[in-house]
Structure P
Amino acid sequence: MSLKFPDKDPDEVLDYSVDWSRYLDTDTISSVTWKIDDNGTLNTWEDAEVVNGLQRVSASNNDTVATIQLSLGTAYEDYILYCEITTSAGKTTSREINLRVRAR
């Protein structure tokens with residue numbers, strides 16, 4: 001399943017979230033890994049890291065929602081991100097997310 005975040009301007013620093021509550025039912029998020037498609041290679045993405053001009057500022061989660069804060073980005077570039085969770089019951093799943101950067 002592919003999701004789409006709202007467009008981002010390169011000058012903005014914004015939080016983007018994935019709500020996993022429907023998938024989790026009564027389970028909870030144990031850990032979250034954010035990845036980015038780097039020209040066909042899927043890389044784990046760490047805080048303050050810049051990949052193809054897009055910066056992961058930070059990431060956090062609670063029991064049901066994973067959030068990533070993003071900065072920068074190349075105008076008119078489309079990025080593919082992945083949010084992978086592991087639940088307290090040991091299940092793992094991932095969602096592909098599309099993000100367009102557009103200068104306003």
Structure Q
Amino acid sequence: MAHGVRSRSDKLVGDLRAVLEDAEALLVATAGQLGDKVQRARDRAEATVTSARKRLSEVEEELADRAKTAARETDKYVHESPWQAIGIAAGVAFILGLMAGRR
């Protein structure tokens with residue numbers, strides 16, 4: 001389950017990076033365009049891209065911190081309760097095996 005969330009988060013971050021790169025490429029391509037409206041639109045777009053890059057960086061840091069915290073807590077739990085952890089892992093594997101067998 002955590003792996004699915006992480007992969008979706010990684011995909012979202014990758015998609016956001018691609019959008020930002022495309023927006024920056026568009027800003028570079030329109031650099032020579034004249035006109036007041038174009039310049040105002042470029043200024044707004046540059047501000048938005050800058051803000052989005054900053055927020056994306058913050059989200060990446062937050063995701064990394066959460067992943068590290070989850071890994072530490074899991075490690076702590078497994079060391080404190082190894083037999084329970086083995087039982088939980090066996091139960092999850094059994095259920096996944098049943099689900100895979102039904103397909």
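FYI, it's all coordinate maths here, none of it is from the lab. Predicted model only: the values in this text are computed from it and were never measured. Cβ atoms are built from the backbone, for glycine too; each structure is taken alone.
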To which of P, Q does the computed value 5.1 (distance in nm of label points 7 Å out along Cα→Cβ at positions 29 and 85) belong? Q
With mean count of other Cβ atoms within 10 Å over residues 13-20 derived as 15.8, matching label from P, Q: P
Note: helix-only ellipticity at 222 nm (-39500 (n - 2.57) for each DSSP H run of 4 or more, over all residues; to 500) at -33000, derived from one of structures P, Q, originates from structure Q
For FRET efficiency 1/(1 + (r/R0)^6) of positions 45 and 93 (r between Cβ atoms, R0 = 30 Å, to 0.05), which of the structures P, Q scores highest? P
For P(r) over Cα pairs in 10 Å bins from 0, in percent, the calculated result is 15, 50, 28, 7, 0, so let me know which of P, Q that is. P
